[in-house]
Structure P
């Protein structure tokens, strides 16, 4: 809930000057809930395709430079590797058969990568960026667990704490090393 509050606060303070972060945040949350709904109803591939199409249409509509698409692709690839590491180390378990990750989870990573500009409020707020990732990352996976889409290993508190630290570092790094992209997209 905290992440939602800070995003909304940042957006509404600046929406008159620049509506792009508002649109990006709406797309992010529609993608997020859409991927969970699709996964629960057996439409994971559709979620992944829809995520890609929506964010590509938006980015071409906004004339996002090709260099930014490469950064989004890199964030997507690192995110996929991050989840593969979580699966291979046993931190999370995802039922079913899949080659890389389930389609719905790939759709979530597409949405996360393209939502980079919505994190502008975290630029130069290193501790807040870490906390945002440390809480927000595991929170998403806990929702996935309550939905039956994945499960954490035991002991739950320790595993979620480890996952939170890793997500905090990941979130901080994504924002810290991409300040230029975030600022450009919000101008």
Structure Q
């Protein structure tokens, strides 16, 4: 991981991520790239903080950073399974460490990126929510929801870190766009 450049590949094994700059014509892939970049930036930031921050209890939406990241991972997984027409999974095992969280998130985002390369932004996805209600949205709408959900909870994480006396990571969309222009 290169903390100074979180747009580097976000993947297992050090290979180039399937979601590349050449894919930016697909708005769903472009939105996924931002979501991956922002997630990667936050993991890079967390690596610079004391190890205890991962489990430090705070009064917030989640009791600690570990639980927040686990929620993000699980929700991204649920939406990915809905995209592929699979049943949403059971809640996965809790992360063992920050590295475990980053590794699992990386593998999931790799799978989502690979899937999205084979589908256009306007692909209609039919799925049912956790209440059993049926819905249909485009792939772009689902990815926009994932990115928006991630942004919301990265904001929660910033508030949690501030309670602990630390700064959050800067993951504004405009920063992502500016960084992409310099690559």
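Tabulated data for the structure shown
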read-out	value
If helix-only ellipticity at 222 nm (-39500 (n - 2.57) for each DSSP H run of 4 or more, over all residues; to 500) is computed and equals -18000, the structure in P, Q	Q
Which entry (P, Q) yields the derived value 11.3, 34 for Rg and Dmax of the Cα atoms in Å, for residues 103-142 alone	P
Winner on volume of the Cα convex hull per residue in Å³, for residues 79-118 alone once structures P, Q are ranked, highest first	P
If FRET efficiency 1/(1 + (r/R0)^6) of positions 87 and 175 (r between Cβ atoms, R0 = 41 Å, to 0.05) is computed and equals 0.65, the structure in P, Q	Q
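Here, each number is a calculation from the coordinates, and none is a lab measurement. The shown structure was predicted, so the numbers you read here are calculated from the model rather than taken from an experiment. Cβ atoms are built from the backbone, for glycine too; each structure is taken alone.
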